[in-house]
Structure P
Amino acid sequence: MPVELEVYDSTRTATVQRGRNKAITIGLVNNMPDTALESTETQFSALLQAAAGARSVRLRYSSFPELPRGNDARARIARSYWPIDTLLAEAPHALIVTGTEPIAPRLSDEPYWPRLAALLDWADRHAAASIWSCLAAHAAVEHFDGIARRRLPEKRCGVYAHSLLPGHALLEGVTAPLPMPHSRWNELPIDALRAAGYAVLSFAPETGADAFVRHERSLMLFFQGHPEYEDTTLLKEYRRDVGRYLNAQQAHYPTMPRGYLSPEAVALLEGFKERALAQRTAELLSQFPFAAVAAALTNSWQPAAVTIYRNWLDFIEAATTRRVEEVSLAGL
């Protein structure tokens, strides 16, 4: 198979790996909470599998040790994840880095901030390319350029249509409008990104910057949206947030995803909301109409997501066979 998951083995040596046939090595630094750890692995590995084509890709999982974990997640990480220092010592060609749910008011106050800042600097100096997802993108922009994210009045959740930056190689084969799922409480000011020199690849009035690029020593691609999401991911997150409301973990009923649901699904979910507002009990979540809503969902963003990742892999492949500065990537 083109994408091979390479489980960490403490007895292996770097020399053996460097002698293997040529392949793109990608480190997936999965910092998602325990409940999303496995699904995040599945989403990114499936997207890379679809984008890889005939090329060989080695995927190595890692995570920040500073993150609080339960026993099951710690055991999963111990079984197959690479210690992050070991991962970087072997210099993967590229990184994909996810965020996690914040616990501090400011990103720079998070317990993993020094680790994340060091990883950003390493990627800028040593990786051919990297992808930074959602909160990781926000942290990167704050670290490099001091641009702080800002809180939204309500959660931005749904699938939105985006305009595209013309002529950019990472968007070759992608047509507008570009559908992309978003799920976040914060955003980066698009004007500040452009003023700092970021190329905003996709954007919309509702979402601002969807995807954007920083290319100096390394190609760094940032997503506020989630091209890796599966068709039911937004629905699962909405059900989770409904559960938090029913369990009195949050005060307000969550915002329904926009541009994602059929009229029939909206009616079902509105009916459930009326019941939840009248009968706020944790037991009611078992009656959430997940299956009926999920049956009508489609993944409208997958073709574009696969194309963008394929273009990203094309760049990495070229950069690993020639000096990175000799690789021509129009528009960067």
Structure Q
Amino acid sequence: MRNAFIAGTGLYAPERVIDNEEAGKIVGEDISEFMGALGIEKRRIMADDQSTTDLAVRAGEKALQEAGLTGEDIDLLIVSTDTPDIISPQTSASVAGELGMRWESTFFDINSSCTGFVAAAEVAVNMIRSGSKDNVLVISVYGMTRYTSMEKGKFFALFSDGAGACVFRPASGDRGYVTSHYIGDGNHWDSLGIYVGGTRFPATVERLEGKGEVLPDLTFFRRDLINKNPEYWPIIINEALKKADLTKEDIDCYIFTQINLGGVKQTCENLGIPFEKTHNIMDEYGYTGNACIIMALHDAREKGRVKEGDLVALTASGVGYTMSTIIFRL
């Protein structure tokens, strides 16, 4: 059976940068200690005239260029996002149009919150392994600042906008997908999210004005999953390693959801690996949700932190509640 390998990656972050000092003035308190613990020094905010599609296209173009392809070469586009342009049609439609994908190609969206890239990558890999598609572009994009306000408090100052993209192509030999593992618990669907605008809580005037039982922006109801990552990430990584008959020492680089540097360090301790085996970008880009995994991988490749032949483990968690890890040989 043929495999799927990573042929190119791309990253795009909006030009507007807000550092912790400026964010603290917006929040109304000094947030340097709080953000310092998370490892966040800056965040990126999309311009008023930008949308999720704009971010996605910029990242997608860079990944295509690195892979030596154009939009016309892509058989399938998967856009992973929980901040779409609109509810329907899918954001991938406008992205496909902007990238110049041909009539015979296809596209769809995946919403798996902040595990979105790993989920989309798994679908892309299986499409290629089955022979259904040859060139698949996955773009993970996050525009959460449209649904948050730093005036609400320092927690909301960690969110940032950005997009990462990855081109998957057929491969032979040992390059490409190795294994993956997923877990989830739907009992936590009402912990954190954007609840207004769907069929459960339609976007009525009352709700949009913030007078309903749920608010129209990102809402934090329960804190039952805070700091669970260091406990669960090692579990799913070990399960994935077991499937592939690998050890934790075999992995050259670990990349985790870029939300809490302290959590990454604790995970390393729990897993029994040196922190130096991780790659982190939250200092420069803030928390970019489902886009952060592929953004961090692109940054690691660009800086020479990883190279062809290396084993990388990409591990993510997201509200809902889902958690996943996927391993590639570059």
Structure R
Amino acid sequence: MEQGCPMRLGHLHFNSPLLLAPMSGITDTPLRQLTRKMGCDLVFTEMVSAEGLIRKGESFLRMKKDEHPISVQLFGSDPEVLIEAANMVEAMGADAIDLNMGCPAKQVVMTGAGADLMRFPEKVKGILTKVRKKVRTPLTIKIRSGWDGDHINALEISKIAESCGIDAISIHPRTRDQGLRGRADWDLIGKLKKTVHIPIIGNGDVTTPSLIKKMFDETGCDGVMIGRGALGNPWIFRFKNSMPLGKDSGGPPSLEERKNVIGHHFMLTQTHYGEREAVKKIRKHVYWYTKGLPFCTSFHAILSTLIEKEILLGAIHSYFDFLQRRNPCPPFESKKNASATGQGREGF
């Protein structure tokens, strides 16, 4: 694929070939909203249990207007259950549906779902054939290299998917046994691209704009799905603007921009979950946003202890104020001081 070319997914057309990967417990509505603003043209929900969705109804999955286009990732092993769940998310307004066939988590594979499906190609064929007949929206799958080093069968599964009418394949080229260890085998992405004629989306070890370009150059993939590389770094999706020239995206964000985006992320999280839950959920993102910055270790040491909104926002403000002005004060304030100074203001 020529860098900068639009990507197609069934009837959907995208200006950017960069996608936000589905990540359990992470790619919730606030993060999806934020990355869309940063230039990500297609976001994926967290992995959604097909059975759970049917049992709990629409309250189990929430999508907002400013998240679209959005793909809902379902997991399960029963084709009839997957069909019912897929029909539900279509009715709810999902723009695409992704079937997870690569999750390595023990609690998922024990149910016969996720990466366990790759051990049974005929079962995969049965599921995809049945679901494809009942789903109108673009339908994709996400796979791994295989179950383990002795059973690398991503090519076989990809051929089956193409024959069943699947619109695209996302691959994280590690085995189930590897989890997130070792290096992703990008060569396998290139082999898939040469083997099938539907879009191939690469995933794994893509954490910088230069690595995005490298994956496109080395594999010829149609799109790049970014997971861990987007944590605390939603700016990575800006790279689409410099892709045609093969340039970098302009370097890391300034401290001021980083601080403002944290404030905006917290606002989105509070709107979605309420204040108390937002404080709990935003702390891990604050850790990612500040990872690698000066004095981050001492700042991170107190993050988990900050349970009140004003104190948390005050500590964040104090930390960035220290970095920007190099004041002689410590890079964060104690709970008592943060509260007393009144620096826990929204937007900082």
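Looking at relative contact order in percent (Cα under 8 Å, 6 or more apart), point out which structure of P, Q, R has the largest value.
Working: P: 17; Q: 25; R: 13.
Structure Q gives the largest value of relative contact order in percent (Cα under 8 Å, 6 or more apart) among P, Q, R.
Given that FRET efficiency 1/(1 + (r/R0)^6) of positions 36 and 124 (r between Cβ atoms, R0 = 30 Å, to 0.05), derived from a single structure, equals 0.65, which label among P, Q, R identifies that structure?
Details: P: 0.65; Q: 0.25; R: 0.45.
Label of the source structure: P.
Bear in mind these aren't lab numbers, they're just calculated from the coordinates by the rules spelled out. Quick caveat: nothing in here was measured; it's all calculated off a predicted structure. Cβ atoms are built from the backbone, for glycine too; each structure is taken alone.
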